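The structures considered in this document are given below.
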Structure P
Amino acid sequence: MKKFFAFMAVAVLVLAGCAGGGGSSENSLTIFNLKPEIDEALKKYAADYEAETGVKVTIKTCGGGCDYGSQLKSEFQSGSEPDIFVIQGENDYVTWEHKVADLSAEPWSTDTEYAFVKDGKTYGFPYSVEGYGIIYNKDMMDKAGVDVSTLTTYEGWVAAVQKIDEQKEALGIDSVISMAAGPTMTWLTGSQNFNAYLANGEQGMKYVDEVLAGTVDDARLAEYANWVELLFNNANQQVLNTGNYDEQVNAFKNGKTAFIAQGNWIAPNMADATFEMGIAPMGSKTTATDGIFVSAPSFYAVNKDGANVELAKKFLNDMVSTDRGVQFIVEDAQMVPAFKSIKAEATNSLNQSVIDWVQKGNNYGWDHYYMPDGFCNNTLGAIYSQYANKQITKEEFIKQVSEAIKTLQ
C-alpha cells in the first residue's frame with residue numbers, strides 16, 4: 001500500500017512538472033505558510049508587496065493543529081504547487097530535495113548564520129530565530145517569591161512548582177503550567193519536549209546519533225520522564241488532554257497559569273498580555289542547564305519547478321533588504337531576525353528573552369529535526385498522549401519510548 005501511494009505521488013508530481021509546475025500564474029506567487037501566528041502579518045505584507053511591485057502574493061496557511069507535512073504533499077499532488085514553502089530541517093530536506101532550489105547565490109545567504117545548508121549549498125531562507133523552554137509570567141514569579149535563576153535543574157523546578165501550587169488560590173490560577181498533549185499537539189510533546197532528551201545540556205550530536213542507531217540512555221530517559229511527569233501532573237487536565245494551541249496559549253495569556261511550555265513564537269498571541277515574560281531552561285536533568293533551545297525553526301524554500309522561480313527569490317531577498325520587509329519581520333510578525341544586517345530590536349519581552357539567551361551563548365539545538373519522518377509527532381506523540389490520559393504509567397511511558405527508539409536501529 002505504501003509503495004502504491006509513493007508511486008502515485010511521484011506520478012502526480014511528474015505530471016505537474018510536465019504541465020509547467022506550480023499553481024501560480026505569471027507575475028504572481030503562492031506561499032504555503034506553516035505559522036498561523038504570523039498569518040495576518042504575512043497577508044498584510046503580501047498586500048503591500050503587491051501594491052508596490054504589482055506581484056500578487058497569495059498566502060495559504062497551515063499550522064497549529066494542521067499537519068503541515070501531509071498538507072504540503074497534498075498541495076503538490078493536487079497540482080497547486082506553491083512557489084515558496086517551508087522545510088523544517090534535515091528530514092524535510094530529504095523529503096523535498098527534488099523540489100528545492102539552490103539559493104546559494106542569493107545576496108542574503110552571506111548575511112546569516114542560520115540558513116539551511118546542505119553539502120555546502122544553501123537551500124533554506126531562515127525567516128526568524130526562535131527559542132523555547134518554559135515561559136514564565138514574571139509578575140507571578142515575583143508575587144510567589146520564585147527566583148527564576150533557580151529554574152535550571154529538575155530539583156529547582158520541583159521546588160518552584162510546589163511553591164506556586166501552594167499559592168494557586170492567592171495567585172488566581174487554575175494550574176501551575178499550561179501544557180498540551182492532545183491529538184493536535186503532538187508536535188509540542190513528541191517533537192519539542194522530546195528534544196530535551198536529545199539536546200538539553202548537549203552541544204554535540206551524541207544523543208541524536210544514539211537514537212538514530214536505536215540506542216537508549218536509560219538513566220537520561222528516566223530523568224527525562226520525571227520532567228514529563230512534573231509537567232503533566234501540574235497542568236490543567238482538560239487543556240492537557242484535549243486542548244488545542246489556542247486553548248493552551250489563552251490559559252497562560254489570561255493569567256490562569258504561571259508557566260507555559262512554548263516558545264517566543266507565541267508573542268503575537270500575547271500582544272494583549274498585561275505582564276512581562278521570560279523563558280527558562282527545561283528542567284529535564286538533575287545537573288544545571290544553562291541555556292534554552294535556539295534555532296531557525298524552519299526555512300522558506302523556493303520550488304525549483306515553479307512557474308516564477310526568480311520572482312520567488314526576489315520576494316525573499318526583498319524581505320531582508322527593504323524597509324517594509326524588515327518591518328514585517330521585526331514589528332508586524334514580531335520575530336527575532338536571523339540576519340546580521342537587521343538589528344535585533346525586541347518588540348516584546350519574549351523576543352528580548354531569546355536575544356538575551358543568544359547573547360549569553362551555551363544554548364542547544366532543535367535536534368528533533370534529525371529524527372525520521374513521523375517518528376516524533378506520530379510514534380512518540382501517541383505515547384505522550386497515552387501518558388497524559390493516564391492510560392499508561394510513567395514506567396510504561398519509559399518502556400514504550402525506549403522500544404520506539406530501538407525500532408530505529
Structure Q
Amino acid sequence: MTGRFLVVALIGSSCMMAQSLAGLWDATVQVNGSEIPFRMEFSGAGAKIAGSFFNGDEKVTSTGGRFENGSLVLNFDYYGSKLEAAWKDGSLDGAYVRDGRTYPFHAKRFAPATLGETDVPSIAGLWEVGVESSKGESAWRLIVRQSGPEVSAAILRVDGDTGSLTGTWRDGKFVLSHFDGARPSLFEVTPQKDGSLEVVQNGRKMTALRSADARAKGLPEPTDPSRHTSVKDPTEPLHFRFRDLNGRMVSDSDARFAGKVIIVAIGGSWCPNCHDEAPFLVELYRQYHSRGLEIVALDFEDAEQLKDPTRVRAFIQRYGIEYPVLLAGETGELNAKMPQAVNLNAWPTTFFLGRDGRVRSVHAGFAGLASGDFHRQLKDDVTRLVERLLAENTSAPASARRELR
C-alpha cells in the first residue's frame with residue numbers, strides 16, 4: 001500500500017513539474033492581422049505565479065494571477081489588463097485584453113534562434129524618419145544599437161518613444177518588434193542602395209536618413225519637445241483645481257503650494273510614456289521635496305476610471321507615488337480643462353513652475369530608457385532646471401528669471 005502511494009505521489013509530482021511554466025517563453029499577439037513576436041518570463045506556480053513582459057532590460061510584471069489545471073490567468077492592474085491562456089501540449093493559447101481590445105495570444109518555450117547569416121549591413125546610430133504626424137511633426141528619430149545580426153532600436157517622437165524594439169537580420173531585412181503589455185509594434189527595416197533605410201511600421205512605409213542627408217534634402221529637424229507646447233500668457237500663474245482620488249479638492253491656491261517650485265504632470269494611467277516618466281518624477285520628488293519641490297499629477301482618464309479609478313490606484317502603487325494625483329477629466333477634455341496651454345496634445349506633458357507660480361518651461365512627452373542618451377540627457381536637463389528653480393529668489397526681476405524659459 002505504501003509503495004502504491006509512493007508511485008501515485010511520484011506521478012502527481014511529475015505532472016506538476018510538466019505543467020510548470022517557469023522560464024522564458026517566445027510569445028506572439030495578433031494585432032490588426034499582424035503577428036507581433038515578443039519574449040515573456042514566468043516564475044512561481046499556482047496562486048503565486050507571475051508573468052513578465054520586457055521593455056529592453058526592464059521587466060513589466062503581473063500584479064496577480066494563478067495557474068491551475070492547465071489554465072493561466074495574469075492580471076496587470078496598472079494597465080487594467082488581463083492575460084488568459086490554456087496550457088496544452090507544451091504551448092499556451094488564449095487572449096490578452098486591454099482597454100477593451102482583445103489580442104489573440106500564443107506562446108511556446110524559448111528556443112535560441114539560429115543566426116546563420118554573417119554578411120549583415122551596419123545600421124547602428126541615429127537616423128531621421130520623415131513623417132506627417134497628427135501632432136504636427138515632420139520627422140522622428142530612429143535610434144539603433146547593433147551587435148552583428150542582432151538589433152535593438154526605438155523610434156522617438158515628440159510624445160516619447162516606442163519602447164525597446166528588438167530583432168534580427170533575416171532574408172535581407174531587420175525585423176524588429178515590441179510588446180510590453182502595451183504599444184504593440186512590428187517594424188521591418190531594409191537598407192537601400194542610396195544609404196537610406198526603408199522603414200515599414202505595422203504596414204506603413206517611411207524613409208529614414210542620416211541627419212546630414214536629411215538636412216541636405218530639406219527634411220525639417222525632429223520637433224524640439226521643449227518648444228512644442230507653451231502658455232498663452234507666461235506672466236500669469238498656471239491654475240489647476242481638481243479632486244484627488246478621495247474626493248478632496250486640490251488647487252494651486254492651496255497653502256502647500258505657496259512659494260514652492262511645482263511640476264504639473266499631465267498624463268494618464270493608460271499612457272505608456274506616462275509609465276516611463278513616473279519613476280523619474282518619483283525620484284525627483286523624493287530628492288527635492290524637502291527643499292521646496294511639489295509635484296501634482298493631473299490625470300485624464302476614460303469615463304470608467306473616473307467613476308472607479310482602480311487602474312489609477314494600481315499605477316500609484318506600482319511606482320510608489322507620494323505626491324497628489326488628481327482626476328482632471330476625460331482625455332477629450334484636455335484642452336478645455338487646461339485653457340492656458342497652447343498646442344497641448346502630447347501625453348505626457350510636463351509644466352515647470354517657479355516659486356511665483358508662473359510657467360518657466362514646458363516639456364512634451366518623455367524619452368524613456370529605450371531612447372538611450374536622449375533619456376539620460378532629459379533627466380540631466382530636468383534635474384538642472386529643478387535645482388535652478390529651487391535656488392531662484394522670487395524677488396529677482398523678471399528679466400533675470402526669463403533665462404530659464
Structure R
Amino acid sequence: MLLRAIIETAIDGIITIDEKGIVESLNPAAARIFGYAPEEVIGQNISMLMPEPYRSQHDQYIINYLTTGEAKIIGIGREVPGLKKDGSLFPFILGISEVKLPSKRIFTGIVHDVSALKRTEAAWQETEYLINSIINTAVDGIITINEQGNIEMFNPAASRLFGYLPLEVIGKNVSMLMPEPDRSLHDSYVDNYQKSGEGKIIGVGREVTAMRKDGSTFPIILGVSEVILPDRTIYTGLIHDISDQKMAEEKLRRYAAELERSNSELQDFAYVSSHDLQEPLRKIQSFGDRVLTKEYDKLSDDGKDYVNRMLNAASRMQNLINDLLSFSRLTTKAKPFMQVDLNAVLKGVLSDLEISIEKSGAKIIAENLPEIEAEPTQMRQLFQNLISNAIKFRKENEAPVIKIYT
C-alpha cells in the first residue's frame with residue numbers, strides 16, 4: 001500500500017511496459033504530463049507517446065535488447081522528446097530500469113518533464129545573446145577587468161578605439177591602455193579602493209587620457225562600475241571617445257580668438273576713422289558756421305541754400321562717425337528702438353544724394369511712408385545704400401526710375 005501511494009502521488013510520471021512494449025500501468029503524474037486518461041494508454045503500445053522516428057523504431061529497440069542484451073537507454077537517463085495527446089512535443093528526462101519477475105520482466109520508465117527548465121534556459125540564452133549583441137554593437141568601448149586589473153573582455157568598439165585585437169589585450173593589465181603617469185599608478189588605485197572602499201573614479205564619469213597601440217593618445221570620458229559576482233568582483237569601464245568634441249572646442253576657441261582680433265581691428269579702425277575724419281569735418285563745420293554768421297547776408301538765395309545743405313550734411317556725417325565708433329565697441333550696448341518717421345529719413349537721404357540724382361537724371365517716386373520702431377541711423381544707411389546702388393548700377397545711357405513704397 002505504501003509503495004502504491006508513493007507511485008500515485010509522485011510528481012514525475014511513472015510508466016511500466018511489458019516485453020512487447022505494451023503499457024501496463026500509468027500513474028496520475030504521467031497521465032497529466034501526456035494529457036491522456038490512464039485507460040486511454042494502458043494496453044496500448046508505449047510508442048504512442050513518442051514522435052517519429054522514435055515511434056517506428058521503438059519495438060525494434062526492445063527486440064534488439066532482448067536478443068543481444070545491449071542497452072542503449074536502460075539504466076541511463078537521457079533527454080528525449082515526448083508526444084502529448086494534443087500532438088504537441090515537450091522535452092523530458094527519461095530513466096528506464098528493468099525489473100525481472102518470476103514469470104516475466106517489465107520495464108519501468110520515470111518521466112521528468114523539463115519544459116519549464118528548457119524555457120528558462122532559452123530565456124537565459126536569449127538574454128545572454130541580447131547582452132552580447134549590445135556589447136558587440138555598442139558605439140562606445142566596453143572593457144571588463146578583474147580585481148588584479150587584468151582585462152577579461154574587450155568589445156569591438158574598444159578594439160577600434162585602441163587599435164588592438166582582443167587576443168592582444170585579454171589577460172594583460174589594463175594599464176597598457178594608459179599613458180604615464182596613470183600607467184604606473186593604476187594598480188595602486190585598484191589596491192587602495194579594495195582596501196579602503198574609497199573610489200576616485202568608480203561610479204563617477206570623468207575625462208582622462210587613453211593611449212592607442214601606436215602610442216598616440218586621445219581624450220575619453222571614462223565611466224567605471226563595480227560588478228559583484230558570487231565568487232569575485234569585476235570592474236566594467238565604458239569608454240567614450242571625445243576627440244571630435246575636443247577638436248570642435250578648439251575650432252570654436254580659434255574662431256572666438258579670430259573674432260576678438262577682428263573686433264579689436266574694427267575698434268582701431270573706428271578710432272582712427274573718427275579721429276582722422278572728424279578733424280576735416282570740424283573745419284568744414286567751422287568755416288560753414290563762419291559763412292553762416294558773417295557772410296550769410298551777402299549770399300544769394302542759392303548760396304544760402306548751399307550753405308545750409310552743407311552744414312546739415314556735415315551734421316549728419318558727424319552722427320555717422322559717432323555711430324560708427326559706438327557700434328565698433330564690444331562693450332557698447334545696442335541702441336534701443338524708437339519711433340522713426342521714414343519720410344523724414346528719406347528726405348535727408350535724398351538731400352545727401354542730390355548731386356548723384358541730378359547727374360544721373362534719376363527720377364525718384366516716393367509714396368507716403370509710415371512711422372516704425374527702428375534705429376534711425378540704420379534706417380538712414382539702409383535707404384542710402386538702396387538708392388545709391390540703384391543709381392550706380394543703372395542701364396547705360398538710361399535715366400533710372402526709383403520707386404519707394406510700402
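Each reported figure results from applying straightforward, stated rules to the coordinates on display, with no laboratory input. Note that the coordinates shown come from a computational prediction; the quantities given were computed from them, not determined experimentally. Cβ atoms are built from the backbone, for glycine too; each structure is taken alone.
Among candidates P, Q, R, the computation of distance in nm of label points 7 Å out along Cα→Cβ at positions 55 and 247 that gave 4.1 used structure P.
Given a value of -6000 for helix-only ellipticity at 222 nm (-39500 (n - 2.57) for each DSSP H run of 4 or more, over all residues; to 500), calculated from one of P, Q, R, which structure does it belong to? Source structure for this number: Q.
If you rank structures P, Q, R by relative contact order in percent (Cα under 8 Å, 6 or more apart), which sits at the top with the largest value?
Greatest value across P, Q, R: structure P.
Can you spot which of P, Q, R the value 0.00 was calculated from, given it is FRET efficiency 1/(1 + (r/R0)^6) of positions 151 and 311 (r between Cβ atoms, R0 = 41 Å, to 0.05)? Only one of P, Q, R returns 0.00 for FRET efficiency 1/(1 + (r/R0)^6) of positions 151 and 311 (r between Cβ atoms, R0 = 41 Å, to 0.05), namely R. Hey, Cα extents along the principal axes in Å derived from one of P, Q, R reads 62, 48, 36; which structure? The structure behind it is P.
Of structures P, Q, R, which gives 0.05 when FRET efficiency 1/(1 + (r/R0)^6) of positions 207 and 383 (r between Cβ atoms, R0 = 35 Å, to 0.05) is computed from the coordinates? Answer by label: R. Here the criterion is mean count of other Cβ atoms within 10 Å over residues 119-126, and among P, Q, R the highest value is seen for P.
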